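Undergrad: Below: a set of structures, written as structure tokens.
No value in this document is a laboratory result; all are computed from the given coordinates. Not measured: the values here are computed from a predicted model. Cβ atoms are built from the backbone, for glycine too; each structure is taken alone.
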Structure 1
Amino acid sequence: MSQHGSTLSLAQRYHYDVSMKGDGSEAYVILPGLSYYDFDRTGNPNIWKLQKLLSLARGIVYHDTTNSTGKPYVEYNEMIKDRFTFMASAEIELSDEFYKMAGSVQVPLSVHVNLGYIGNSSILSMANAYHGVNNGWLIKSKNTIVTVDPETRRPKPLPSWWKEKYRPICSESGPFKKEKILKATNCYRYETKVRWSDTDRYKHTNQASYIYFCLDAATDASLSNFYENIQGDFCKYHIKKITMGYHGESVANDTVVIETWQMEDKDTVHFQISKKGIENVIFQCTIVLSISNN
């Protein structure tokens, strides 16, 4: 019995259509269109909700059986049964077509999931969303996760059998990592407290929660006229790309400090998060806006 009181998988419980490419290199899940709750106060799709939506698609294909094989994609559930997984880097890119679709009648999203790269203890996972009717690309995303030994909390090498079996189907030639960036001298500072509702099953702050911490800080900064070329509510701007690096952890009741700044490119905003009173950076991200669309 699962923690939800049911043995049904996510795909079964919510009637998601899950399938796999004939050669096993890619898995597909059809998700409903965006709901009312996926939009923010300005009417734009909420980027941290999109991150969770893509995580849902990955979770379904990696843990649920597919219609064509009766097994999860790439035997992922078997590979991680003796380890934890943590996000290391992530990136989401949104097309102009996505914003056009989001502002009209909603259509299903066809999410294609595949392995990008297999390292020693890390995995690059790709999840791209396409228009359910015309098949145009809407969202491109990639996540690098690290597998960790539950006892030592150190990276744990992936099983040899799994690497040998699935490296041939990887679509990328190398790993993906967001490198740390140097903080500018002139930063806007914002503080918030981590709530229990911000945490994941490990009781650490959920990877998507850091995104909305940054959006709150950005809105506070933009309404205070801190940024150049960005006026009013930050969330009214279309996000073209967000790139994230996860470098540490926080938990419920921690006070975190979000610092944000711009460099030469005024369409680009940088963020970093640390726990109050501790200098170590636990999260950094860079957001590229489409200023011309606002």
Structure 2
Amino acid sequence: MPKSDNHLRWFGEELRIWRQQAEMSQEQLAARIGYSSSQVGHVETARRAPDSTFVDHCDRVLQTGGALTRLWERTRAAAYPAWFRSWFEIEQEAYRLRSWQPLVVPGLLQTYEYAHALFSVESDKSAEEVERLTQARLERQDILSGGDAPIFTALIDEAALLRPVGSAAVMAGQLAALVEAAVRPRLTIQLIPFDTGAHAGLPGPFALATRRGDNGRDSVYSEGPFGGTVTDRDEDVAAANVRFDAIRAVALPAKASVDLLREMEKAWTQMARSGASPGAAVPRAGIASR
């Protein structure tokens, strides 16, 4: 088992101890918290990371006094690769997030099916690890909910939404989720049109986070094929800010971006209904001109 799973095993063992002290079977606990018994079993054996709702319900039903929530807050970062954990912690403290993605939908906006399809193509990952990473990515999205959600601006290249990840049905669901996300009050999605040509974002994806209680200091996360790096060096932060502004300058306005998202959702939905092959890309000719 990978080292990161040791923390999940620790949480799973604690959950099992609390459940047994309450004299409940996995089936009984599952019925009380609204999850399946297999999900309870997978969490207890570290085959699956729990989500925050699962942990909260277990605390309530098992009357732990919040012990499982406190433990999960300390251990959930372990569900991510070591090189990503510092960025995960920074995201939790951020009041403003900005993301540029030329290749895929930003992780904070991915659906379960889309994220699962991305992880599934990595040949070194087992089915259990794919599921664990997918669940961890969805859990990470919790920061976008609630009254203290950060202000989030996501710049996405249109090309990323034309690429079939999983299937046409997966893409239709992902586009529907983006349309829904784009109308949230603290969230802005802007698309860089496919026909923009060369622009400042082509070198690769990156994100900026401005943390609460840190005098407005920014941190930068940049991503590559073998991992990511986090920096708060002044020159790197300044360069990232300049580059983000340059990319945003060629993006569609927010309303036009939502209109295009809706058009792309319709195109992917039509392809899904027509039974298109899993690897078929949506034809740009089928998307209304801007």
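Undergrad: Of the structures labelled 1, 2, one was used to calculate helix-only ellipticity at 222 nm (-39500 (n - 2.57) for each DSSP H run of 4 or more, over all residues; to 500), giving -5500. Name it. Please report the intermediate quantities before stating the final value.
TA: Working: 1: -5500; 2: -15500.
It must be structure 1, since only it matches.
Undergrad: Have a look at 1, 2 and say which one yields 2.4 for distance in nm of label points 7 Å out along Cα→Cβ at positions 195 and 227, as calculated. Provide the component values of the computation, followed by the final result.
TA: Values: 1: 2.4; 2: 4.3.
Matching structure: 1.
Undergrad: For which of 1, 2 does Rg/Rh (Cα atoms, Kirkwood Rh), calculated from the coordinates, equal 0.96? Don't skip to the answer; put the middle values down first.
TA: Numbers: 1: 0.96; 2: 0.99.
Considering all the candidates, the number was obtained from 1.
Undergrad: Sticking with this structure for a sec: When mean count of other Cβ atoms within 10 Å over residues 139-146 is calculated, the result is 15.2; to which of the structures 1, 2 does this value belong?
TA: Here the read-out was taken from 2.
Undergrad: Quick one: volume of the Cα convex hull per residue in Å³, for residues 51-90 alone came out at 60 when computed from one of 1, 2, so which one is it?
TA: So the calculation was done on 2.
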